[in-house]
1. Figure out for me which of the structures 1, 2 the number 1.2 belongs to, where distance in nm of label points 7 Å out along Cα→Cβ at positions 170 and 194 was derived from the coordinates.
2. Say we calculate distance in nm of label points 7 Å out along Cα→Cβ at positions 26 and 210 for every structure; which of 1, 2 gives the highest result?
3. If you work out distance in nm of label points 7 Å out along Cα→Cβ at positions 98 and 130 for 1, 2, which one comes out largest?
4. Of structures 1, 2, which gives 21.1 when mean count of other Cβ atoms within 10 Å over residues 18-25 is computed from the coordinates?
5. Can you rank 1, 2 by percent of Cα pairs over 14 Å apart, for residues 114-177 alone and just name the one with the largest value?
6. Out of 1, 2, choose the structure whose coordinates give helix-only ellipticity at 222 nm (-39500 (n - 2.57) for each DSSP H run of 4 or more, over all residues; to 500) equal to -13000 when calculated.
7. Compare distance in nm of label points 7 Å out along Cα→Cβ at positions 42 and 66 across structures 1, 2 and report the one with the greatest value.
8. Work out which structure the value 20 belongs to, where relative contact order in percent (Cα under 8 Å, 6 or more apart) was derived from one of 1, 2.
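Just so it is clear, none of the values below were taken in a lab; they were calculated from the coordinates. Note that the structure is a prediction, hence the values are computed from the model and not measured. Cβ atoms are built from the backbone, for glycine too; each structure is taken alone.
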Structure 1
Amino acid sequence: MPVPSLLFDLDGTLVDSVYQHVLAWREALEAAGLELSVWRIHRRIGMSGGLFLDALLRETGRRLSAEEVTRVQRTHAAAFARQVAQIRPLPGARDLLAYLTKARVPWAIATSGRRESAQPMLHMLGVGSDVPVVTRDQVEHAKPDPDLFLAAAERLHVAIDTSIVVGDSVWDLLAARRARALGVGLLSGGYGQDELEGAGAYRVYQDPADLLGHLDEVGVRVPP
């Protein structure tokens, strides 16, 4: 049997950045005259920025022009950049990636963020230039569409149906199902176990450290 490849989401899966994104989005939305509770914003984190705004605007009944949408996205990017220094890798993230590399298990990162915002977090994880990283600006559609994970599997030269998508949101797992990959959920992004399982997670773990201790459950054989 081939060794499964692992396709990782980034925010909330490998780095503890979900709540920085939530607060950055709140700042950007309030600058546009949209006041939303942070829990409503959190429920949409993991979607592409365009779909994210569409969903929140639908809830408020507001409409924004294309120019206003661009301004909101730029304000979010600037607000998030100011908070990057507060972000840390999630427990076990660096160890997990190092182990997979040492064990020659193929892995890649697929994120709904753009390369500019993702780069500081890739650096703190120690992700080298040899690791495939697919960002929002490299695909036509982001999560919950499967494009990011399909592109990541293609960059690894592996079959998507033998790959495992690891994510922290229901949007990651929906995209995994649409890509025909096995989905594994992590609780480190704030979604509950029932929600992740309902979205298609085969297994749910607390964080990367917990996944590292249970790799055999997802078909990655750990040497004795």
Structure 2
Amino acid sequence: MLFRKRLLGEILVDRGIIGVEGLNLALERQRSAEMLEWGRWRKLGEVLLEEKLVTKKQIQEAMEIQAEEARKVVTVQELEGIPILKGLKKEEFELLATCCRKEYYKKDEVIFSQGDKADELYAVLDGKADVLIKMRGIKEPASIHTLKPKEVFGELAFIDRAPRSATIKCVHRSDVVVLKKSDFNSMVKVSPHIEAVVIKNIATILSRRMRDTDAKLKRYIAKSKKVDK
């Protein structure tokens, strides 16, 4: 699915408010007015109202949809600097941006829960989120990491589509970018190099996290032995 700011006419046609013929008529009237010396550029909504093809309420509703969709559009600048995308070319960033979307979460809101079935890959654009894991014998889930801007999460399910291994809960209001596996698969058919870069970077990130986990485990074991003594 492509995420971009849709034109007002597209939304009105998609919602069945006007037909393609009606839209073309309004666009022709709009162009005609611009060609006249006394003419001024008129917004499409204004022309549609004059032609009585829509109501003010329908225009307002379509504009609200347009604004909401615009909030989900991801820019190349927002993707640059995310480690998992290091090595992509400019045109590949542009292609990737059309396949991603933005999501917004409040403080303490859960992005996904441990055990959920999904295959989306996420990256933090702004804010912070805790990685929580449920453990046997412990009532409250343990926080093993706090995600910061540019960090990715959900990469395991993105690769193997297995249930989520952890819960992600926002520490502050957070903005994240999301990439669905199905959209990724469609994109790499156009540019296979993107897949090679992303998978290689995921492997690097997972390797580093495993080393960090091993180090924490060794420290925990060493501390436990001192307590036992």
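1. Among 1, 2, the structure yielding 1.2 for distance in nm of label points 7 Å out along Cα→Cβ at positions 170 and 194 is 1.
2. The structure with the largest value is 2.
3. Between 1, 2, the highest calculated value is found for 2.
4. The structure behind it is 1.
5. With respect to percent of Cα pairs over 14 Å apart, for residues 114-177 alone, the highest-scoring structure among 1, 2 is 1.
6. 1
7. Comparing 1, 2, the top value of distance in nm of label points 7 Å out along Cα→Cβ at positions 42 and 66 belongs to 1.
8. 2
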